[in-house]
Structure I
Amino acid sequence: MTVPTRVRFGIFMAPFHQVGENPTLALERDLELIQWLDKLGFDEAWIGEHHSAGWEIISAPEIFIATAAERTRHIKLGTGVTSLPYHNPLMVANRIVLLDHLTRGRAMLGVGPGALVTDAVMLGLDPNRQREMMDEALDVIVRLLRDPTPLSRETDWFCLRDATLQLRPYTRPYPPIAVASMESPAGMIAAGKHGAAVLSLSVARGQRGPVDLAGQWRIAEETAARAGTEMRRSEWRLMTTIHLAETREEALADVRDRGARHILDYFEQTLGRPSPVPGPREQVVEQLVESGAWIVGTPDDCIRGIERLQERSGGFGGLMAFGHEWAPRDKILKSYELLARYVMPRFQDSLTGFAQSQDWARAHSRDLQQLRVGSLEQAHRAYEGTKK
């Protein structure tokens, strides 16, 4: 198993907001959450693009990122993801380069074929062609970012004539690119072709059963070997659901109702995707936790859950928590604080020096105490000597 020394931590903010809430306030909460993560030292936030189905309400992640960048200092901000079949690839490249300059290198480009069939239907796209279209667009985007030579390219859905980026990237050679991967091999193949990072959005169970994370990574490495590129596990991010509290019972109680709504009311009833667990509703969250799909519990539970994911995958470099609002606001913020205080340091080599220093002091504590007592006695004797 290859585990990077420092694992990145962040959020994958689709976002998910229940229908019936004030959308303006929901977007403001999303921005405030990213500010909180920035203060806590999280590394990244990935912002989704969706246009239908009611729950995932950000349609232009680049605009959201520009706003979030003005409110934060350190956290990197990525499109999570830009659905490439929806856009001319020249426009995608231009927008990420502009963000790259405006954020002084904090922008990242996450790409995918588009997750919601309802989006594709509205745009008149054939869902069976979306992965092919993503691949065609990504080829062009990478070429435009790498090479200022004018490019002409014509497909059955976009046409470029002597296209070039007049504004070249701030980050050299260009901003980080990550490809979304769920169940099919398409994402891993696209990442391997370009040596891009990977955003694994499904880490537990898919349409065909348990997701073979190690097998998916092999696909990326095999593709990279044929393409002459290189895949790096340090650039592989896994997405999972995380909610933490002081006790496991409290954490489960926090998310039991709204977590079940997310699975049954949105994914099953709205999107038509089968529930990954049999239910009933009041047991959905516990069943997902028991299956390893979600991490809900204490910081220690989270540490063990991440270790299991490392073992299953063979090693990855980033863990992104799905952004959700299944608990009261104060408990959501507390969950991320617990993650930052007690979980992140365990996977970022932040505690080694402290542990070594404490262990050495414990091993020599008696000798050190004798030295302390001796120095105090010497100071007293010296003082007494001045009075004679």
Structure II
Amino acid sequence: MNAGTFLAGLAVMGSAFAVTPAYAAADEIVIGFAIAQSGPQIPYDADGARMAQLWMEETNAAGGLMGKKLRAVFADTKSDRTEGAKAGQAVLRDGAAVVVVTCDYDFGSPAALQAQRAGVISVSICAGDPKMGPLGVGNLSFSASNVAQAEGAALAQWSLTEKKFTTGYVLLDESIEYDKSLCAGYEWLFPLKGGKIVGKDTFKNADPTIASQITRLSTAMKTEKVEAIMLCSYSPGGPSAIRQLRAAGINLPIMTGVGLDGTFWFGAVPNLSEYYVAVQASIFGDPRPSVEAVKAKFKAKYGVEPINQHAYPIYAWFQLWAKAVAKTKATEGKTVVAEMETYKNEATALGPRSFSKDLHIQATAPLVINQITDGKGKATVIIDAPEVPREVLYRLKK
């Protein structure tokens, strides 16, 4: 799907929910979506919101939850943190029992904090920073995703064992916590397993050029024999950086996490190759039948397949939330959370999931390595992300 078609579809989705009536009736459970319906965060939120609505539709078709129908209400964060807080307040006024927030800690936490203050559970579509939880937003906050450190660590392990890369260069976009956590996982495990990080540089997502960083990387390539780049970023700055690297003739393998998964930006880097992404679910034909079954249902409902992996984690999270609601016969935040915190390797469409009192995000998870060659993707191997120690999870060591 091209970007114009994608954004047009989102505009329709947003207008469709603008007339949703306020407040929850006695025979319904309201799910509030305080997400981006405009601005640059749309590609990260849109398909996750659609996937959640697919799950809601399936649940309602099976009789609902506790005999009640699920209903969605929406508020647009406009990809802005201040507007995010307002959007969180708006869906809470509409009676939300769960607030679904943007696919990032920095952009999603303002709405999640509003839910926390109201005693309502929140869940980020795919935030990768563990502060989206008890030790950050609060005890009623979750992320449907895994920690970004696990992605970085998995790439470090895979690059050494599968690709035999022994030297790496880190290029960190310092704009958001996800990027810092992703690189932290790589920087922790790569040297621990025998690799050598021969250089590190930083940039900001909004930087119009990374010419200085490219000059320093080129020097390191000559003096340190760099074999691969670990890039920690997201769109639009990440694709811009990749385009500039390739335009400068730097064709080294680039490794990255879910912030740069998906095809929606491929037009910026024609015929992209030597590009590897660690994801929870591959849009290029996931090896697991359960994931492909979810994708097929998504396509049947919306006529298109998800544009990135961010669609999938929320489906698995809602499976677990519904199980807890059914068990406790309640939607009240603390009651449901207490039940979910007992879950150890609970089955979902994406594989086993666990929570604890301190961690409401997956510290370990099966990850697929996507490989892009000539602008076309394929899923390669599934690897188990190594367990990340607490000091790396919360970046306690400098």
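What follows draws every value from the coordinates through simple rules; no lab data is involved. The structure presented is a predicted model; accordingly, all values stated were derived computationally and were not measured. Cβ atoms are built from the backbone, for glycine too; each structure is taken alone.
Okay, here's what the table says:
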read-out: Test item: distance in nm of label points 7 Å out along Cα→Cβ at positions 201 and 225 calculated as 2.2, pick one of I, II; value: II
read-out: Identity of the structure behind 0.75 (criterion: FRET efficiency 1/(1 + (r/R0)^6) of positions 25 and 281 (r between Cβ atoms, R0 = 41 Å, to 0.05), calculated), options I, II; value: II
read-out: Volume of the Cα convex hull per residue in Å³ - structure with the largest value, from I, II; value: I
read-out: Structure from which 0.05 was derived, FRET efficiency 1/(1 + (r/R0)^6) of positions 265 and 353 (r between Cβ atoms, R0 = 30 Å, to 0.05), options I, II; value: I
read-out: Structure responsible for 62, 40, 30, with Cα extents along the principal axes in Å, for residues 177-368 alone calculated and labels I, II on offer; value: II
